[in-house]
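Student: The next part holds the structures, each set out as structure tokens.
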Structure 1
Amino acid sequence: MGACERFAKRSVVDSENPSAETIWQVWIDDEHPAIADESAAYAIVLPLIPTTYTFPSGKLAVLQSVSITDIDERSWDFKLSYAKLQRKEEDFIEYEFDIGTQDVTITHALDTTPFTGGGRSAPDFKNGVNVSPDGKVQGVGVGQPTFTFQVTKHWPIAAITQAYQLQVRALAGKFNDADFYGLPAGSVKFMGARGKPAGQKWPVTYRFEYSPNESGISVGDITGITRKGWEYLDIYRRTISDVTAKKKIEVPHSCYVHTLPPGAGSFSILGIGT
């Protein structure tokens, strides 16, 4: 028995939609006279034939079909046809992202260096930023990074029922209760979705915004604060007298981490991955 590819018969089209055909021959030799039909010959060649074909450009095609031709009673030709794998349109997902900045009000600095003169003592506002003459912390707008992304899935028409649309509506504004696209629970907010039928498909675009979870936060002399990305850090302040500076000042007294409505939700309902 023998088996090999007939390289002179190979046909290759390396294009946008690549294809290839290869011919393998199996034959009987004197040591293996028992191979007497094409099914037995197929069993011999099957472990040898590749299921994929890589073109010079790097494109990949997959085995689509195998046809068998009897050459004579002792040999067979197997024609292998390869083509680019065509995914069903509704099976693929388009992913887009946008990174930018947005001004948010920062009321407490990471660190503060005071300066004063004339023998005065600078009040200690516990890293409070932009303090008014009456000692109130007002904060300042600072550009913070933003990360939004959207995912478009092409659904079959029948999949986007009214019941599904209402389930999606119920998730709007919620944050993820489990890892989602590699981002941890609590850090991704579902901003909504938009869809419109197109032929036999229904593309639906889902929008999300990311806010990182944080730990080890310090506000004034309060340390060890932990918050998920879409939880709200609320600072309660009190007014005290700075004896050294002889000023009334506002300093943090307590911090509260709030989970605001609509809270967490299971993004698995969307059907677009985890």
Structure 2
Amino acid sequence: MLFYKNDIINLSKYVSNLNYLDIGSRGEINGWFKIIKNKLDIIKFDHDENKILYDKQGIKKFYLTENPKQSSLFKPKKNDITTELDKTRLNYRTIDVKVNTLDNEILDYKKQIDIIKIDTQGSEYEILKGGMERIKKDMPFLFLETWSEEYYEEITLFEEIIFEMRKIGYELYSLDYASEKTVDLKHIFKKNIGGSKLTGLNLFLGPSLKYLMNEKDIERKIKMSFILFIHNLISFSYKILENDNNEFKKQLKKNIEKRIKFKFFYDLMKIFNYITRYKIFENHKLT
């Protein structure tokens, strides 16, 4: 979505600040979050700050890995096919940490949550479970980095998370790869080529379109429309405001008309953005 950064910035002028729970990012703001960081009212939860979320309150073992970004409440698992990535993941020490539920931690937080982002190396399901009462109340958009195979022992995989969230009215708006691996055959060939197996996914989950269209709070509705626009779900973005009259909608309509008029240019930029992103991923892919 970064190929239309200026469109996002211009539309953001008509959007109130977004109440954002950032769980497990270790203080980093990347991607589209970085573009609108001046619009984010952030509450952070990370093990560096001794704020570790789970589905219950108490003491739990924490696996602190050589690369801190791979640390988890679940024990790293050695798979049949290992990658360079596993060298730092499997080198860990354990510590005891205090854990608490999201519902408990934000009991006194009065604002309505707009976005929850979770990247916690396997405990995404438990965190959602421990915050389910507030999630059902506020119905925020959810951005989750999840797994399609067990990089950590006994973790809940992405399809089970989607299934559970559907029960409370959530839908999958998009998904993208978060990690992948390939078999290392450099001892036979000069380099590894060919496709890789998908092992991790970024999920974008949110309330149904019907729910968003029926939202009574226009300020909140604009926020939701804006988030959909950022992710190039433009028709959805406009649809939920179709029967409203406000400055954001006027600007959104102008933007859509511009996108239609200069579709060829936007398509070229999209291809360029994809190629650039793919090259970056290939350069950092560990096999």
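Student: For structures 1, 2, calculate mean count of other Cβ atoms within 10 Å over residues 115-122 and state which one comes out highest.
Tutor: 2
Student: For distance in nm of label points 7 Å out along Cα→Cβ at positions 43 and 59, find whichever of 1, 2 sits highest and give me its label.
Tutor: 1
Student: OK, next. From 1, 2, which structure was Rg and Dmax of the Cα atoms in Å, for residues 75-122 alone = 33.0, 106 calculated on?
Tutor: Answer for the origin of the read-out: 1.
Student: For which of the structures 1, 2 does the calculation of helix-only ellipticity at 222 nm (-39500 (n - 2.57) for each DSSP H run of 4 or more, over all residues; to 500) return -2000?
Tutor: Derived from the structure labelled 1.
Student: Which one of 1, 2 has relative contact order in percent (Cα under 8 Å, 6 or more apart), as calculated from the coordinates, equal to 19?
Tutor: Answer for the origin of the read-out: 2.
Student: Continuing with this model, one more query. From 1, 2, which structure was Rg and Dmax of the Cα atoms in Å, for residues 99-258 alone = 19.1, 65 calculated on?
Tutor: Of the structures listed, the value fits 2.
Student: From which structure (1, 2) was log10 I(q)/I(0) by the Debye sum over Cα atoms at q = 0.08, 0.09, 0.10, 0.16 Å⁻¹ calculated, if the value obtained is -0.64, -0.71, -0.78, -1.15?
Tutor: Clearly, the read-out refers to 1.
We did not get these values from a lab; they are worked out from the coordinates using the rules stated. Since the model is a prediction, treat every value here as computed from it, not as a measurement. Cβ atoms are built from the backbone, for glycine too; each structure is taken alone.
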